[in-house]
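> Read through the structures below before going on.
Every number in this text was worked out from the coordinates using simple rules, so none of it is lab data. Nothing here was measured: the structure is a model prediction, and the numbers come from that model. Cβ atoms are built from the backbone, for glycine too; each structure is taken alone.
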Structure 1
Amino acid sequence: MSTTLAQWLTTDRPTSRAQARCVRLTLSFRALVANPLALVGLLIVLALVLVALVGPLFVGSPTDQVLANRLLPPSAGHWFGTDELGRDILSRVVNGAQITVRIVLMVSLIVGPVGLTIGIVAGYFGGIVDAALMRITDIFLSLPRLVLALAFVAALGTGINNAIIAIAVTSWPPYARLARAETLSIRNSDFVRMAELQGASTLRILFNHIAPLCLASVVVRLTFDMSGTILIAAGLGFLGLGAQPPQPEWGLMVAAGRQYVLDQWWVATIPGIAIFIASLGFNLLGDGLRDVFDARSS
């Protein structure tokens, strides 16, 4: 049965659209795991998601304070030590993974569709529509993401939800630019002209014929930018504009531990290492996805 399934997933003569998609996914996955660095990135990302989903079930509450245990070094009782309020850093790092995954997921679900839609609309229609949308995009691109995010958070107020909105509002322009460039290269293709001659609606052409061809590039860019999203979220938390105490957000933990970094290094270093590893994982995975989906890189 397994041999038959493997043949069905790798055949060069698929008999249906569903099978063709499965074959493409299988071959892409094999190419991804064949890249050692991409495989490391994939394992890091999967570990991050796994820790976020089930990790809190195996550690204590991240907000329990035991002042008698404050600033204890890593030991068998507290693997990552304790912070200035006697809270277990392992528990806070594990629960902080939930916040990080939530921010990355929500920002991706917002900026991916928004940037893709604006890009394919601008590229397909051209003219004044293209000019107007791209000038708006240029305005957002002209300002650093972190500075713009700080401005939005200052206007909206502190908190994780407002931080997600601020990061999403500042992150969509590169995807719009990328989708527009892809659309410009395919909008005059024969299959698009054929769909127009057959009377297909504009929405059908945009989202059934053009968007799928732009999706791979957007997904690769989105994976790369997830590391940037983690760093911006941590930066907002560090400045006190993102997650608020006593939430176990990694940037907030680094900010709280910076005054102890010389003597009790683990308080700020452990969450800093978590930020580094998570960002590295998404960068490695994005690099592997680029090699798989971008034929020009092979």
Structure 2
Amino acid sequence: MRTEETALVLFTILGQMAVGSFVILGIVHWWAVGRYGTAKADKLADYALLAIGPVMILGMLASLLHLGNPVNAYRAVLHVGTSWLSREILLGSLFAALGALFALLQWFKIGSTILRGVLAVIAAGVGLAFVFAMARVYQLPTMPAWNTWTTTASFFVTTFLLGALAMMAAYVLSYLYLRNKDAEDVAGLRDMLGNVLRSLSVATLALLGIELVIVALGVVGLSRGPLEAIQSANLLATEFLSLFATRLILVLLGAGLFAFLLYRSARDLNRERAAFALVFAAFAFVLVGEAIGRYLFYVTSVKIGL
């Protein structure tokens, strides 16, 4: 894999996972507040929130690797009115800044709950706009394999799929840390964690179904497209078939089998170790699978003309 392709895979995957994690965390926290109260909901959510920042920072740093001269990166935002690439960089930077501000206010409980909630909604909206801009960057008439609705759809499915699994892993880590620190409330934290894991397992299974449909329609669309699109389909069916199959198997295991088993085992969390192992395995399998899928997105594209 070339350095440029590696950088793009890391940037898009990590950026989308950061956005998805932030949105999913917001939804889960809102639900947990209604059921368990703000104080208890904050216990798991605040520590999970800390995991999002480093992911976004790594993604933004990776984006610099495919620039000819990273020192001039600031110039990329000078054409916001006409360039989706400029909008992508601007929105990504704005999401990172707003997310960091929200994390600071939330962690130290600065400002009212309403103020922090409004800021979180704004940050989430900017993050989703960032993912949309990221997809639009590849809507090029000269790249038939990219210039299709499946690019945007797949980017958003990856965003929420990785976001859901990342937050499951983050919530488990938060619980493991708090289990010893706040021993007198272990039962309450375990009950909340079990319900979060079960709900996100269902979401993961639903997103898996959507992703498989998008993949199938994408391949069919390529086979019925112009010559260059057909060439992309042929690459998937020949030179990159084993890698394509590996990607599907990893995602099916992680977001399918493991998520289903997790849904069943998280009912009461009597076997914590087994349930938590499923969480981390599902996240790892899907993360690798989505990274492979994004790599194939780049290497199988065929450009019209020279």
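> Once distance in nm of label points 7 Å out along Cα→Cβ at positions 123 and 227 is calculated for all of 1, 2, which comes out largest?
2
> Upon calculation of distance in nm of label points 7 Å out along Cα→Cβ at positions 203 and 267 from the atomic coordinates, which of the structures 1, 2 produces 2.3?
2
> Right, here's the next one. Here helix-only ellipticity at 222 nm (-39500 (n - 2.57) for each DSSP H run of 4 or more, over all residues; to 500) was calculated and came to -23500; which of the structures 1, 2 was it taken from?
This figure was derived from 1.
> Out of 1, 2, choose the structure whose coordinates give P(r) over Cα pairs in 10 Å bins from 0, in percent equal to 6, 22, 27, 22, 14, 7, 2, 0 when calculated.
It must be structure 1, since only it matches.
> Ranked on distance in nm of label points 7 Å out along Cα→Cβ at positions 187 and 243, which label among 1, 2 comes first with the largest value?
2
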